[in-house]
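Visitor: Input: structures, listed below.
Laboratory data are not the source of any read-out in this text; all were calculated from the coordinates shown. All of these numbers come straight from a predicted model, not from anything done at the bench. Cβ atoms are built from the backbone, for glycine too; each structure is taken alone.
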Structure I
Amino acid sequence: MKRTKITVAVSGLNNMDSPGPGIPVIRGIRESNVFDARIVGLAYENLEPGAYMHELVDKTYRVPYPGEGSEQLLERIRYINNKEQINVLIPNFDSELFAFVKAADILRSIGIETFLPTLSQLDERHKANLPAFGKKYGLMVPFSKNITDASEIEKLKDDFDYPLVVKGKFYDAYIANNKEQASMYFNRISAKWGLPVVIQEFIQGTEVNVVALGDGKGNTVGAVPMRKQYITDKGKAWGGITLNDHTLMELTHQLIRKTEWRGGMELEIIRTADKKLYMIEINPRLPAWVYLAVGAGQNLPEALLKLALNMPVAPFTEYAVGKLFIRYSYDMIRDLPAFEKLSTQGEL
């Protein structure tokens, strides 16, 4: 079968100790039987490893952080599109989704398709809004509270027992065993990600995760559950295994049906000793471990491209159980001029 030639712009190229989803997404696209894709990388930093993985990324452009202003980011995308004629853009960071969702119509007017959650979907599943989300959709979620000042930490003992979890509004989560640690983590997270900082009840149990893709009409295009086998000190999965878990799958299907979720998502869930499932986080994009789903038989990045291009997509009905992913470090050797070119010209 002849594959369709397209150009896909992908962010999240920071394939380091806290990896972005960009490289795993690209690997899925590269393995597509439907698309012959030219990959344009969007890098926020000069040392994002994906920018130098030339076997996966054809061309990389530096882009400004969304925090520097949505218009600056959009103007840079216009410039890149004039040179590359992008068909689909796949943003992979929580912190950039708001800007790209708001700009979806503008992007479409210049020929760039996306397939992202709606603004209301982004907002209601936000960590700061998770209790209300759980109540609305019948999910068990940990008790949580948003704080905006370190002075509020002293009063946490009125609502929480230690340990508790201190979370950033986009990324990072730390378990605090006392108020001193809670204060330290509050300062660290607020300096990096801003306010509010989310304080969440600590739930004892086993963490399980699901990567899924919704078509925006209530249908689940694909879903694969996983249990982390090895976890870094940042809480990131460095190894995991696919599970045969009908309860997790049913929960995922129900959530996508009720929310009519549009795009990729990752569910982070704690299963307690008495088999209760607590939703601790919902990430509104494909996760960094999405390549495990590809290896298990569900090429979700390819399916996401089909949805973005309004092509018919047959839902995946099965996946291989007992598939492992094991992440590893790899030293690339590149010449200084490559770094200098990305740093000074903003292109590589």
Structure II
Amino acid sequence: MIKLKPKTWLAAACAIALAACKPAAPQDGPAARLRAAAEAGTPLYGHQDDLMYGHAWNANLDEARDLSRSDVKDACGHYPAILGLDLGGIELGHPRNLDGNDFALMRQAAVEHHARGGIVTLSWHLRNPLTGGDAWDVSSDRAVASVLPGGEKHALFTEWLDRLADWILSLKDAQGAQIPVVWRPWHEHSGSWFWWGRNLCSDEEFNALWRMTYDHLVHVRGIEGMVWAISPNYMDRDFEQWETRYPGDAYVDVVGLDCYASADRERYLRQMNAGLSSLQRFCEEHGKILAVTETGLESLPDPVWWTGTLSEALRGFPVSYVLTWRNASDRPTHFFAPFAGQASADDFAAWIRQDKITVL
């Protein structure tokens, strides 16, 4: 664990002040690619855990640990441009994440996806540091306060951040250079189902949590090339209240929407339109990149959902990327991307071609 000496706080404060004068991420690498995709109207498609497992297979259980398979590739002939991975469990030093992914295999997947020309995005469903419960343990409204400087769990949380940083810093390309990532912490903070959610902490506490995370990973641990993404979930009432939990332009590069579909197609279209319209305005005012950071229709019962619903939901918005959630290998109906033979597979391939979606 790296600790700041007293004299280092002044240097850290100066670094933070300097950061306030420039965007969080350098203007090359993933940030530039995402901005170019948004401007060109060719959003990148992403899929959570795509190389790790699929609807009927799991690389974590394969002795060969083959990372060549992908449900998306089986369905349309291409890998997704963005690979989503989650680091929940890394804070405890576990060998596997909360969904059973081997962290060593995840590292290999991130490296191979980057070498293939893709972008890696990371989320973190971390445990509740105060109660010991999971990320969804909202039994206390003091968890965020407990990890801030002066809180009883601050030292523990600093250790967690260092374990996280160690794993991210281990992502190196063939030349030994740091692989840049889109980093999406503290997601869906406008809801209240995670211990960092709206009803579990104040605006000031959430913003302090974000800035502390940024300062430790960027200034203390020196992780380069991180693209910082904030992702409020859509709320039917007072959606724009999420803006009170915005840490500042110096700490954010991408502003994304988390919004899932249901059987009510019109409701989904209405929510996506309202959410993306609001976030587009915010991005234009703050110079940020717009994205759909999580979406999808579970089990894809509509065979033309891609061209008939998602295409319409995204139309007219300068979206840089859209990521659908995972295809669980142990839950037959829990999938959000098609696989070979799935009812919407042909429509998915048609959507890729028709809407000029970027894949690999």
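Visitor: Suppose mean count of other Cβ atoms within 10 Å over residues 156-163 works out to 18.1; of I, II, which structure was it derived from? Mind showing how you got there, number by number?
Guide: Values: I: 13.2; II: 18.1.
Of the options listed, only II reproduces it.
Visitor: Have a look at I, II and say which one yields 16.0 for mean count of other Cβ atoms within 10 Å over residues 76-83, as calculated. All intermediate terms of the calculation are to be shown ahead of the outcome.
Guide: Values: I: 16.0; II: 22.9.
Going through each structure in turn, the value belongs to I.
Visitor: If distance in nm of label points 7 Å out along Cα→Cβ at positions 36 and 268 comes out at 3.1 when worked out from the coordinates, which of I, II was used?
Guide: It was calculated from structure II.
Visitor: Kindly point out which one of I, II the value 1.9 was derived from, the read-out being distance in nm of label points 7 Å out along Cα→Cβ at positions 92 and 188.
Guide: Attributed to the structure labelled II.
Visitor: Please compute distance in nm of label points 7 Å out along Cα→Cβ at positions 60 and 132 for structures I, II and give me the label with the greatest value.
Guide: Largest value of distance in nm of label points 7 Å out along Cα→Cβ at positions 60 and 132: I.
Visitor: Further question: Out of I, II, choose the structure whose coordinates give relative contact order in percent (Cα under 8 Å, 6 or more apart) equal to 24 when calculated.
Guide: Considering all the candidates, the number was obtained from II.
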